[in-house]
Structure P
Amino acid sequence: MRLVKQFLAVAVVAFIGGQGVAAVQGNPWLTLVLGLATAVLAVLVYAWVVRRTERRAPTEVARSGAVARLCRGALIGAGMFAAVIANIAFLDGYHVQGLGSVTGALGLVGFMAAAAVTEELLFRGVLFRIIEERIGTWISLLLTGVVFGLMHLVNPDATLWGATAIAIEAGFMLAACYAATRNLWVPIGLHFGWNVAAGAVFSVVVSGNGESKGLLDATMSGPAVLTGGDFGPEGSLYSVAAGLALTVVFMWLAHRRGHIVPRRRRSAGDPAATATVSR
């Protein structure tokens, strides 16, 4: 029941905020403001509903250290995407024609902030975290990662391969990031940094949502296995490889820190036994 309540609470904020951002998308300044406001409101609502349904402090979104963790995640995400673009460009798949739009990039920052925060709260803060308590880290990572990938099938230029790539490079990797850190700020920052680098800086298609008008005026060409085709670089094998590599790193850290939750096992003597994890 708490999963449903938490998911619906954040989903309502995401829906209302998304409608507002979509309504002012032609105005980059309003898009920036509404996107950031949606992100902040979503965190506040998540923290409130966790307190109400779980009777605990929502330490995964604690203010202490939040900025440093957000920045750390954003650097990882932006660096990861820059490495993908560098590899594609090396094989002549990415071409910069000149400068793009600063205001367009600012609007995308707001849009990406709302998307990154609401998606991480829903998929890692609610679904992965609560499901993990019952079925363990590994199965929860697999299950929620697949659901995250399937969600992207509704995007305009989505493909089954694109959804599969998102499940691997983002769904698995971001869940692993949460497992390693046990807070939501790093995965939020990572998700945000990746998306901002893709849309607001390199001006490429993000998850099949059409071309972005960011800081660079750029085009892509070449085989879909290299560029990701209409789905964008997230459908590139380079992105999948980068996401898999980080997933392995984060899961190694989670194991080393004692953060892996085993699958709950029921026994006759203790039917309500629960798995515990060292935080």
Structure Q
Amino acid sequence: MESGDLRIFRAVAEEGSITRAAQRLQYVPSNVTGRIRQLEEGLQTPLFIRSNRGMELTPAGERLLGYARQILNLLDEAEKSVQAEDAPRGPLRIGAIESAAAAHLPGRLAAYYARYPHVSLSLATGNSRVLMQQVLDRELDGAFVYGPVPHSQLEQIPSYDEELVLLSEAGTASLQEQLQKPMLILSTGCTHRSRVERLLAEAGVQHPQIMEFGSLEAVLGGVASGLGVALLPRSNTVRIPNEKNIEALTLPESYREVVVYFIYRRDVPLSSALRAFLEPEKYTGPSA
């Protein structure tokens, strides 16, 4: 059993499809199919159930996946440890909440890549809870999330201050009046939901109407069209369509400040690429 076989097996298991796994690995599908077949023959047991729904793991495949992830994570850590003293190179997988990805990171990533062109950068976006789990699962080397993060396995560094504002359709309505409108939030892992609920309760909104949306763009579009209001970082205003129809209302002081932290695992050796990323004074440029 070779590490290359385990990487292919893990990709197929996680994607649930030969085609998607091949795209992820940049292989031809027939190569992926052949390597999976060879692995099953070598282990003398089927690892997948083939069906119209895709590739589903057998019980033996489920057990192997756990071991495969551990083995591949250890191999990746060993490679990072060996390369730690070299010039930054290799993959660097960064995650970020959407506000940080849009407002703060473009300039930083561009300057970093200009200084370290041998690093293969990738950026994934998501909500803080999902990104934290991806860091814990070693799917990401680090991530920018709202914090502080209460987890003993994670190192966290304060990175950016954000000001939360109430985005609403432009007009003369006061903050109190705007809070009577539907509140638009993200449906998955809304970091600010508890703050939204406290704000509405303090404002005396008896039966708040909260509408959930699947993406930040949908929330911003809803605000721009007059559907409702949203509690979001001020930096998101640069992404609002029809921004002349939008205004950002200042919140009471106790609701304004939120801090974005960069998190990474404490027990994983820092790669040369991540070590350099944690020293922004070497390459920081203007943000986009």
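Bear in mind these aren't lab numbers, they're just calculated from the coordinates by the rules spelled out. If you're wondering where the values come from, they're calculated on a predicted model, not measured in any experiment. Cβ atoms are built from the backbone, for glycine too; each structure is taken alone.
Compare mean count of other Cβ atoms within 10 Å over residues 6-13 across structures P, Q and report the one with the greatest value. Please list the in-between numbers first.
On the way: P: 18.9; Q: 21.8.
The maximum falls on structure Q.
One of P, Q was used to compute log10 I(q)/I(0) by the Debye sum over Cα atoms at q = 0.06, 0.10, 0.14 Å⁻¹, and the answer was -0.27, -0.69, -1.07. Which one was it? Mind showing how you got there, number by number?
Values: P: -0.18, -0.50, -0.98; Q: -0.27, -0.69, -1.07.
This figure was derived from Q.
Quick one: helix-only ellipticity at 222 nm (-39500 (n - 2.57) for each DSSP H run of 4 or more, over all residues; to 500) came out at -19500 when computed from one of P, Q, so which one is it? Display every interim value, and only then the final one.
Details: P: -19500; Q: -12000.
Computed on structure P.
Can you spot which of P, Q the value 10, 28, 39, 17, 5, 1 was calculated from, given it is P(r) over Cα pairs in 10 Å bins from 0, in percent, for residues 30-157 alone?
Value 10, 28, 39, 17, 5, 1 for P(r) over Cα pairs in 10 Å bins from 0, in percent, for residues 30-157 alone corresponds to P out of P, Q.
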